[in-house]
Structure I
Amino acid sequence: MKKMISGALIIAALLIMGGAIIYYFISFSYTTTEDLYEFPVPRNAELVQINDQGNRNEWSRASEENGIPYGDMN
């Protein structure tokens, strides 16, 4: 009985730690700007142009063929 409880606690702790790590990568990979009404922009995107319609950013991971990637792990 004690082995089952300790096993369940270990699994729960690993799931919580895994969730915290995933949250860290998701929340700190992007920044929000007030100009875009809190729209997330990748932290490693390079601001190329500012004009009346909005800002133009270059991001090496996005492409016309493949679109926006699911995650930003670099």
Structure II
Amino acid sequence: MDRIYSGMRAADLGSEGWTKPWSGGNGGNCLEAMRLDDGRVALRQSTDPDGPALIYTRGEIVAFIEGAKAGEADFLVS
């Protein structure tokens, strides 16, 4: 693979290694994640595996998860 970038086709990252850490009870609309070799994380919509992948650094994912645990993202669902 030449270059991994946010917005690239998720299918170009391959089909192995995707997990559904946030699935359940939502009619099959799941967010899938894959840890990339360089430590970044790719996210894709499970219902569109050929669609775009969003690529985040490890630091960005850590900040999001820690913020969500602290309630900083509660406004998204309230």
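Readers should treat all values here as calculations from the given coordinates under stated rules, not as data from a laboratory. Worth saying up front: this structure is predicted, and the values here are computed from it rather than measured. Cβ atoms are built from the backbone, for glycine too; each structure is taken alone.
If semi-axes √(5λ) of the Cα gyration tensor in Å comes out at 40, 14, 8 when worked out from the coordinates, which of I, II was used? Clearly, the read-out refers to I.
Computing helix-only ellipticity at 222 nm (-39500 (n - 2.57) for each DSSP H run of 4 or more, over all residues; to 500) across structures I, II gives -13000 for structure I.
Calculating distance in nm of label points 7 Å out along Cα→Cβ at positions 15 and 55 for structures I, II picks out I as the one with the greatest value.
Taking relative contact order in percent (Cα under 8 Å, 6 or more apart) as the criterion, the largest value within structures I, II is that of II.
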